[in-house]
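Take a look at the structures listed below.
A short reminder: the numbers here are calculations on the coordinates, not readings from a lab. For clarity, every value in this text was computed on a predicted model and none was experimentally measured. Cβ atoms are built from the backbone, for glycine too; each structure is taken alone.
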Structure P
């Protein structure tokens with residue numbers, strides 16, 4: 001059909017969303033080993049921040065506005081920085097192994113680069 005508007009990409013097709021979803025799963029797995037007395041402390045904070053990353057990507061993309069999408073991507077990056085900080089704190093407290101911390105921070109760096117690239121492509 002000539003002249004038909006292109007179909008809008010689903011947020012589920014975005015690499016950033018897919019990576020953020022995988023990252024969230026990783027955070028849940030890492031925090032499963034946290035002490036029970038941290039259930040409503042660092043465990044909950046880490047999980048909420050991780051879910052916020054993937055959720056903000058989805059919400060922003062669903063807004064159908066580049067300006068709003070960029071705003072939500074920036075919020076996602078803020079939540080990502082929060083998760084990184086909390087992983088470091090978790091390592092300091094002995095809740096996260098050095099290996100898990102390195103893995104999480106590496107995945108966070110990758111996700112941050114992907115989101116920065118997406119933001120850059122939206123602002124061109």
Structure Q
């Protein structure tokens with residue numbers, strides 16, 4: 001039997017979280033994921049399986065800011081950008097899905113920036 005990696009354990013934690021978290025059209029799920037290189041955020045309506053809005057460090061405007069791709073500063077920028085896009089779509093409140101990651105560092109910085117930009121969770 002092979003040894004479980006850190007990512008395998010993150011997936012297990014995420015599956016455990018997803019049993020209780022679900023987004024709707026009025027209160028979508030704000031799913032956060034970060035790899036070693038980039039940070040991604042999606043607002044998902046789980047009833048229909050649609051992504052309502054998204055933001056990531058892969059986008060050209062974010063790359064041109066020069067804040068990096070996967071650090072706390074870029075997480076703050078992505079959190080603010082994601083909240084602005086959600087507000088433009090009429091999303092005021094979300095269910096926060098940390099994707100199995102611990103709630104500290106990049107994930108916490110992203111959540112705090114989204115709250116400051118006007119999202120409620």
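Values for this structure:
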| read-out | value |
| --- | --- |
| At a computed 2, 12, 22, 23, 20, 13, 5, 2, 1, 0 (P(r) over Cα pairs in 5 Å bins from 0, in percent), which of P, Q | Q |
| Distance in nm of label points 7 Å out along Cα→Cβ at positions 16 and 48 - highest-scoring structure of P, Q | Q |
| helix-only ellipticity at 222 nm (-39500 (n - 2.57) for each DSSP H run of 4 or more, over all residues; to 500) derived as -12000 - corresponding label from P, Q | Q |
